[in-house]
Structure P
Amino acid sequence: MKIFKLFVFFIFPLVLFSQTETIRGFVYEDSSSEPIIFANVSLQGKGIGSVTNDNGYFIFPNIPEGDYIIEVDFIGYKKQSIPISIVFGSKPPVQKIYLLKTNFELDVVDLSTEKSENKNLVNSSVIKLTTKNLEKLPSLGGEVDLAQFLQVLPGVVFTGDQGGKLYIRGGAPIHNKVLLDGMTIYNPFHSIGFFSVFDSDIIKKTDVYTGGFPAKFGGRISSIMNIKTRDGNKKKFSGKLSANTFSSKVLLEGPFLGSSNDNLETSAIFSLRSSYLDKTSKNFYSYISKDGLPYSFTDLYGKMSMFSNNGSKFNLYGFNFLDEVDYDNLTQLAWKTYGLGSNFVLVPGSAKMLIEGEITYSNYNIDEQSEEESLTSQINGFNLNLDFSYFISTESEVRYGLQVSGYSTSLDIITLNNFFSQIDHSTDFAAYVDYNLSKNRFVFNPGFRFQNYTSLGENRLEPRISMKYNISEKIRLKASGGAFSQNLISTNDDTDVVSLFTGFLSSTDNIPSTFQNTEINSLLQTATHYVVGLEYDILNNLNINIEGYFKKFNQLIGLNRNKIYEDIPEFSNQLDFLKKDFMIEKGDARGIDFLLKYNSKKVSIWSVYSFGIVNRQDEVQTYAPHYDRTHNFNFVLSYMMGRKNLWDLNFRWNYGSGFPFTQTQAYYENLDLSNINLSDFINTNGNLGIIYSDLNEGRLPDYHRLDISLTKKINFKNSTFMEISLGVTNLYDRNNIFYYDRVNAVRIDQLPIMPNIGFNWTF
């Protein structure tokens, strides 16, 4: 009975409002039938407008009977005008509108699309990226990558050129969720920090929520990265071949059931990328290491799509990502991620609704072996999502949905002094509702998320809210906040300076009931976010976004790397800090982010400054984690040259203040008294012991790096072209410290100057 009532609640709007006439449709690119997002759609002379969503979908509900003209406009495409007549009871068909690319470029880039979205959506603490955004960065051998652009986002800190990780507004990597078409990706970056696991040519859109994210997203306490891939070309067979000093790639796409027709369209897209840096670096970068750089990876992605004549579609996709690292035969590290999923978009009858669903499975396993330790971890699980978007009017919309997820984790750690092994299982259930109202100058977006951690027996009601007030056409105030939770735990320690191993645990019941005489009432990690911001359109093509934030990490849980005693009565007088399997901490992050954007026909500028302070508190001390970077500045410049803009010159300069580190106070000889040779005591040597100062009281030197690339485009017939690229990473060969080997007294730097060359052939 309960299930029936729940079904009625979610489907009821389909029946209740089925008599209301609605204008709906999709906007596609003519050459490939790829949906166009952020296109402006309006009813001529009626003051009614909208912007297409991720599926190219638009809707105008509650339209009176009469004759109308639908106008569709998007930068770089010819404007379309489509007449339509509304007669009640006629059920107007779903409009499918195809836009043709223009043969000329505008003198000044029209930002009306972005302005329209900024006016009608809060967009607090979210950066929306497309392939065009990625192309503004200096490329490595002509190959742009999402990982490089993420590093220049407001509030994002990147810790290193070799195996660096992203920390977003004070949250650790485990506090960030990465979604690929609804599928959870547990490690989105390759061992060398220049590359993500995602081929930029398959990405349609990436939304990065750095805080205060809506109720649709849950299971993490810091940030969400939501990546949507594009569909393959429905009209013709096409592809791309590329090669550079780091890797090579092939991408193929086209219809897979012959020619498309009005009743059914199909497409497929396939991408394979493989690195050979471990081999080419012996010749190109022998000055770094005569044995070559020990990184290699392979990425495989495929997707098949089917489309009905009313715009509904079904996708089936899968991927396989593999990394291997071999540090001078001392440490071998490998990790593998694979997954399979499907999703659909359903346009039901004439209802003012859109239904989307996803079912996915993904697996991640990692193994690290050295003489001193053995580390293995695995996580696998599924996601099942059902989302409804109901369009009440042109000014308001409600979104709601159901989510079910489950995963298993295993972790084994064997060191000289410690052994840890644990297997966990988790099942989560969630329901959410988001309401968006844009009326007059106000945008109001409240939401609630109910999260049931079934395996832990815990329920959470997480309110979310975001608001915007349009002071004028150019100035907007915004704010957002909410409560967040997660049960996934990482084995990484925030005190680690360098670590490529990422292990996971979930739903553990081994969390102490008390920690240092404080009762622990929840087994979850929890946080509260507060964000306020200002948007100002200084000029038509120049705007600034300012956001201040505060994240309160109410409870943080991590594997205790300080444990030296067993938690037994014999050691009852010892601190929990030294005997519990898990640490219980608190923390906070606060700061302010500035983003200045400028766009014209030839010049694009992206300038970011972030000020942030991150603190952690355990039972012993308050400290700054190793990723606490107070000042972070990024400047990106893209300049199109030549009469037809066939030359593209890109710069990126990054400056960051020094990371915290723990200073060395003294050295001593650590003798193993159990195996000491008493007959030759004088000549017996122990291991080098280190006495550390207070945790992270020191600061490393500042970091800065300049990257540059120059790309020449050569056009051929039939939309075929070639791009040749020259680039230099770390142009002035800055010696940026990575870490300091205390035992051998050796400073280890980040990567030095690295020139690169590459070409792309698109057909």
Structure Q
Amino acid sequence: MKTENGKVKTENGKFKKKFAIWFWSIIGAGIAAIVLVFWMITKGWLGYLPPLDELQNPKNKFATEVISSDMQLLGRYYRNENRVSVNYTDISPNMINALIATEDVRYYDHTGVDVKSLLRAVMKLGKAGGGSTITQQLAKQLWSPRANNIFERALQKPIEWVIATKLERLYSKEEILTMYLNQFDFLYNAVGIKSAAQVYFSTTPAELKLEEAAMLVGMCKNPALYNPRRRPENALNRRNTVLSQMQKYDYITEQMCDSLQALPIELKYQSVDHKQGLAPYFREYLRQVLTAKEPKKSNYSEWNMLQYDIDRRQWEENPLYGFCQKNHKPDGTPYDLYQDGLRIYTTIDSRMQQYAEEAVSEHMQELQKSFFREKRRKSYAPFSQDLTPEDIDAIMNRSMRQTDRYRALKKQGLSETEIKKSFNTPVAMRVFSYNGLIDTTMTPMDSIKWNKHFLRCGFMSMDAHSGAVKAYVGGTNFTHFQYDMVTSGRRQVGSTIKPYLFTLAMDEGMWPCDSTVNDSITLVDGNGVAWTPRDDHHANQGEMVTLNWGLEKSSNWITAYLMSLFTPEQLVRMMRSFGIEGQLDPVVSLCLGPCEVSVKEMVDAYTTFPNKGIRVEPLYVTRIEDNNGNILATFTPKTYEIISETTSYKMIYMLRNVMDHGTGVRARFRYGLKAPMGGKTGTSQNHSDGWFVGFTPSLVSGVWVGGEDRSIHFDNMAAGQGANMALPIWSIYMQKVYADEQLGYSVEEQFDVPDWFDAEAGCK
């Protein structure tokens, strides 16, 4: 028995020894395998491990911000992700505390991997919470693509551990938290905490309330599941869980936790859309300017060579034009407006921009009602009664060929007949109105005609001395009418051209008090063609009147008389010096404004009068910074001495009389504007275009109103003239500007005209 027992003991000992050997061999092999796996990961042989320079400089794509002069966000440029970088110091402690309490309570104690939490998650199969740290989550966001299966995800985990450990060596805890919050996608184009704060609560990360921060942190677990817009109950419960975690780890008191959990989620949601928000036309214009490429003559049609010359001059002389192409990052690549996180500080004042948009909306809605009333039950509507049915068909067919629908059908190989049939087949659609979109059924051709009913508008306001553009409204609704009538559109200027000719006369030594006979006059152009302008002002016909009276009443006869004293070429040169860039034909009729000019050019030109003869170019941007706040460029306006100070005083005198006694007087009696001001109305042929350009001692603003086509206009002069279509927008805008004392524009401000100046001096 002893022998047998000894034998049993011996065999048991051998078994235990073998078991121990096998056990520790397996353990050792497992450890070795793990070590091998991690070694292979660190070498980059197993999965993707970002190199050191990429870890040090993660390739984050940040949206570019457009900021107003009063430091309000106007909008952003981005391709896929509306992400904006924010510093740790600009994030509310509420957000930081909520994140740590919920996602990684031992965040400050580990070095990227929390072994304790990891073991707890393994032992309890994830029921007591996950083991992933904030640093690991950041690594996953930055460098882990979506796994296609469980095996890929199993391999990603150790890679994330390695990356997390490396991140902890390279960055401080605060930097990692900032990177995480800048990276996380909160849905609805709210990528990063700055965008999320704006989209969900219309605030900044620094100003997030505790309950707001808790809701956003709750979304970090699963943004789709805890979406506050689609699943408000889930979002509320998750927010309250975050608050409980904060109370559990002593970030807030129990009393505070209970009171906050009782609150509902109050969103101040605002969608992110480049078509919405303040100054959409301005932001689009700025985008085009910043991303412009060097003009190539071969890319311009023969008939468009003038535009090529304009663009070429802009490229060579304007540092803002093509900024992203002309300037390069430290790595030598050009700046990308959509992902390099630039900060563009503009001259736009958000308050004045708001007033301008309100003024346009208020007047255009009333004007549109008048236009609809006039065109009601007219077979030719919205076109002029002067057009034949054939003319209207030609315009409509041309408009049809300019649509995306037409181009798409053409690309599909449809014939012209088939396309026209498609355009004349009723379909369900939504069309624009000032009271909101209308659900209706009509043909695409009828929808084109419907949109043509709506009058268009352009408005710009700028500082007379600094050139800072304060407000920019390119149209009535950017979503539906995107063509910019401030800079892109050019229309006939009518009588707003007359101050250029009168300036020429004053600069040549004439005076406002100089007189002539008020009567019809015939001029002959360089080709021997006689031209006799018509004048609606038959009062005082045959009498002696002053030049001042002629400009005040916008007399075509007095204007033609002045034109007879100069050559068309002289007027063209004067207009060029005023900054008018478009086509100017040197003919005698030019003095009545048949040429096409932009609102921007007209406002720019009129700065010459209140600025003592010095024209100042529009300034849109003051500086551009990179994502780290480094200044990349600063911008200052260009100025040009156009006329003498004395000539500017003469013009101020006459243009003030236009407002006090002439065609602009309704700004006083109808809108109650008492401040010193000058200006000029303008109405083109067939009253297709209504203009008004006005100025105070500090502010120059211009308005154009008209149809999409020149054949779309009021049938009567009273409704279609500039004093009725355009001047009210300027007047409403100025009312709002003067009412806001914080802007600093006072009705008491006077023109800087010296006491010695006497407008009658030349006639005494």
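Quick note: the coordinates plus some simple rules give every number you see, no bench work behind them. For clarity, every value in this text was computed on a predicted model and none was experimentally measured.
Quick notes on this one:
- Source structure (of P, Q) for Kirkwood radius over Cα pairs in Å, for residues 541-668 alone, computed value 17.0: Q
- Among P, Q, which structure scores highest (criterion: Rg/Rh (Cα atoms, Kirkwood Rh), for residues 461-708 alone): P
- In this comparison of P, Q, the computed figure -13000 for helix-only ellipticity at 222 nm (-39500 (n - 2.57) for each DSSP H run of 4 or more, over all residues; to 500) is attributed to Q.
- A value of 165 for volume of the Cα convex hull per residue in Å³, calculated from one of P, Q, originates in structure P.
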